[in-house]
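Asks: Following are the structures in question.
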Structure P
Amino acid sequence: MTDDTRIKTVATNRKAWHNYEILEKYEAGIELIGSEVKSLRAAMISFKDSFAMVKRGEIILYKFHIAAYEKASHFNHEPERPRRLLLHRKEIRKIEAKIEEKGLTLVPLRVYFSGPYAKIELGVARGKRKYDKRQAIAKREADRDIRRAFKQNR
């Protein structure tokens with residue numbers, strides 16, 4: 001495996017897995033400017049309230065916060081500017097058809113570098129209700145208890 005094909009995860013959106021049921025995942029490139037790449041490599045990002053929408057045949061990522069890079073002086077970027085995501089037209093049409101369904105949205109799941117390119121993993125998601133979240137927590141705790149009991153019996 002060469003350095004160019006290695007994947008380095010920058011950050012994951014754990015809150016998305018808690019608040020949404022992820023139905024499908026897609027990989028997209030992110031259109032960034034220089035200082036954004038530097039901040040992204042330093043993991044100075046926040047997923048809070050971020051989402052993606054299809055506008056005029058393009059997928060745009062909103063409220064995705066990439067902190068300003070200190071050393072960029074007056075050439076710095078706006079932290080929460082809308083960013084265009086790079087996908088094939090066929091994939092965009094497929095995603096658009098899916099998110100037109102009632103209750104589905106497009107949320108960022110993780111940001112990573114694949115070689116020199118910044119990528120984002122998007123998920124077509126349906127919001128979880130409160131009881132769904134409680135069930136997920138109960139299942140996770142039960143699994144943890146089972147693993148703990150199994151580990152003690154060894």
Structure Q
Amino acid sequence: MSEKVRETPSLNGKIYAVCVGKKRSVPKERVKAGFIRAGHGLEGDAHAGPSRRQISLLAWERVVAVNGETNLGAVPGDFAENITTTGIDWSAVPVGSLIGIGTVEIRVVERGKPEHGPGDYSFHGLALLAKEGIFAEVIESGYIVEGDTIGVRLPDEE
């Protein structure tokens with residue numbers, strides 16, 4: 001975890017899955033590791049680029065809950081997230097928070113995203129990432145691997 005990010009017990013977790021999509025509007029494929037480039041996002045992902053939403057995160061606990069409620073059988077990447085996490089309640093993480101994963105540092109720029117219309121990606125009609133996901137810009141580059149520790153520093157802790 002980056003030295004810049006102080007550990008907070010309720011805001012620490014792990015990477016459950018790393019996922020990449022070669023094209024938009026389809027589920028992402030679990031790749032287990034990847035390189036996140038500053039100002040760009042996860043290498044090889046169709047959503048990477050100079051936009052503000054360079055990387056996306058979603059709690060595995062929420063996917064499991066939705067699976068239990070709906071019998072969807074969703075797996076990591078099905079909601080188009082780059083990083084599926086465990087142990088962090090993303091609803092408690094405000095915009096501006098810094099997230100450290102090894103040498104990687106990202107800043108939360110958006111919680112969820114506005115709905116654009118019928119062409120937006122959803123998994124069997126459910127757009128969980130758009131409703132509950134975290135979108136971030138990449139500040140510091142580095143490799144990430146499933147199992148890596150994630151630490152969150154809230155904006156008032158900087």
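Each reported figure results from applying straightforward, stated rules to the coordinates on display, with no laboratory input. As the structure is a computational prediction, the values presented were derived from the model and not from experiment. Cβ atoms are built from the backbone, for glycine too; each structure is taken alone.
Asks: Quick one: Cα extents along the principal axes in Å came out at 59, 39, 32 when computed from one of P, Q, so which one is it?
Replies: P
Asks: For the read-out mean count of other Cβ atoms within 10 Å over residues 13-20, a value of 21.5 was computed from one structure; give its label from P, Q.
Replies: Among P, Q, the structure yielding 21.5 for mean count of other Cβ atoms within 10 Å over residues 13-20 is Q.
Asks: The value -10000 for helix-only ellipticity at 222 nm (-39500 (n - 2.57) for each DSSP H run of 4 or more, over all residues; to 500) was derived from one model only; which of P, Q is it?
Replies: For helix-only ellipticity at 222 nm (-39500 (n - 2.57) for each DSSP H run of 4 or more, over all residues; to 500), the value -10000 is produced by structure P.
Asks: Taking distance in nm of label points 7 Å out along Cα→Cβ at positions 21 and 53 as the criterion, which structure among P, Q has the greatest value?
Replies: If we compare distance in nm of label points 7 Å out along Cα→Cβ at positions 21 and 53 over P, Q, the biggest value is for P.
Asks: Starting from the value 36: which structure in P, Q was relative contact order in percent (Cα under 8 Å, 6 or more apart) calculated from?
Replies: Q
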